[in-house]
Structure P
Amino acid sequence: MMPMFFERAFRWLRSVGHSRGFGIQSPFVYGLVTEVVCARGGEGSRTEQLGDRLRRHCSEKGWRLSEWDMCDGQLRRDVLGEMSSRDVVLCLNIYKDESSLSAWRSLVADPRTGVTIDAGLAGIAFFDLKMYKRNYFVNL
């Protein structure tokens, strides 16, 4: 119980300056964080709410959303090669254990990904390489 408390406290402290989009200089990412990631309301857990809002937002923009559960700690390199600039991946359970965190970090570092958003409980990866590659931390 205590290690999980310290992990959550550390994650919260790390993202204090980044909550609700403060410090984000990209208009695209700031709009996404304020309107989708940090929006409140809805039924279910925070991760389910984020998935629902992101699904709705992606369908409005004409993007293709995929959900990956990072619990198995495997990065789907075969699927990454088939991603286009219109694809978005919602990665669930990125801080579940060391293998899932390692898989998330590999996805962030992969040259085929563009903007990535670490929302604590889940991560969002965009594959549009026209945007400046950067990883944003957001307190969900």
Structure Q
Amino acid sequence: MSKSKPRKIRNLRGRKTGFGAKKKHRGAGSRGGRGKAGWHKYKWSYVTTYAPGHFKKPSMKPKPDTVHAINLWQINEMAAKQNLKEINLENYKVLSSGKISHPLVVKAAAFSEKAKEKIQGAGGKAEIIKKQKGVVEKKA
């Protein structure tokens, strides 16, 4: 009975292990380039299999509605300078710092609890404005 062929791993120890000259089976050329080289060309099948969303644009996200803060003392100053009875603050949240000296109707996106109390305590009204989605106001 003849001796069986020795396992290949025994023979492939050390450096180089066959394959001939230094050019063959070595270097980035045998791999088709370094890194992501060729992903839009000859490695496209790799992209479609393992990284299908790689070249897609990021999805568009709507801008968040920014709500600014305004204090009662600022509202009081505005009303005093311009002799206002009603103030419309569409993208503002009214905070409670300061006092209101005379009754005002304040319309805003949001109010803090203390701000509501102070406005009503001065004899005014605190009304919440709700924006309707899809309605665009035209500027004159």
Structure R
Amino acid sequence: MLMRIVKWCGVTCLQLVAAILCIICLGALPRLFKGLQMDLIGFWNTVVFLGGKLLQPGEITYGFRDSRKLFPQIWIHYIETMIVFLSAFLLSLLIAYILVVWVLQRSHIKQKMWNGIFLTLESIPDILLILLSQLLVVFLVLK
């Protein structure tokens, strides 16, 4: 049992390191090509530079003219996003609970009818729902 856990942890850590290295290499990929030639030394220097910058996350900046620190700014947007996600999740739970209670109070024939309606609504692709919700938000903002 212990060997299985150690093996799982080792494989997971190896996958994490490989994923981080791939992300760093993808971030340095534009430096690999200089015109129509490959610049391997510049690519390697960029990989080392990115690795060094990622080891000091407090120093990461964004923006060209007005350089700002990334992490004080990113936490603000992260918290706002998490509030929206959490409120949407709780609202969906409330709506689902109300719908289940409402449908269960109906007769057996009407329950089957509502099950068919909900099954049809489930088959609508998620992308279409996202598109319709974005269009609704744009419509409401423009009014």
(request) Please state which of the structures P, Q, R yields 0.94 when Rg/Rh (Cα atoms, Kirkwood Rh) is computed from it. (result) P
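If helix-only ellipticity at 222 nm (-39500 (n - 2.57) for each DSSP H run of 4 or more, over all residues; to 500) computes to -11000, which of P, Q, R did it come from?
Among P, Q, R, the structure yielding -11000 for helix-only ellipticity at 222 nm (-39500 (n - 2.57) for each DSSP H run of 4 or more, over all residues; to 500) is P.
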(request) Figure out for me which of the structures P, Q, R the number 5.9 belongs to, where distance in nm of label points 7 Å out along Cα→Cβ at positions 5 and 109 was derived from the coordinates. (result) R
(request) Identify the structure, out of P, Q, R, from whose coordinates FRET efficiency 1/(1 + (r/R0)^6) of positions 37 and 77 (r between Cβ atoms, R0 = 41 Å, to 0.05) was calculated to give 0.55. (result) R
(request) Have a look at P, Q, R and say which one yields 21, 32, 16, 13, 11, 7 for P(r) over Cα pairs in 10 Å bins from 0, in percent, for residues 53-92 alone, as calculated. (result) Q
(request) Could you figure out which one of P, Q, R the value 8 for relative contact order in percent (Cα under 8 Å, 6 or more apart) was computed from? (result) R
(request) Looking at distance in nm of label points 7 Å out along Cα→Cβ at positions 29 and 61, point out which structure of P, Q, R has the largest value. (result) Q
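Just so you know, all these numbers are worked out from the coordinates, no wet-lab data involved. Keep in mind that what you see is a predicted model, and the values were worked out from it rather than measured. Cβ atoms are built from the backbone, for glycine too; each structure is taken alone.
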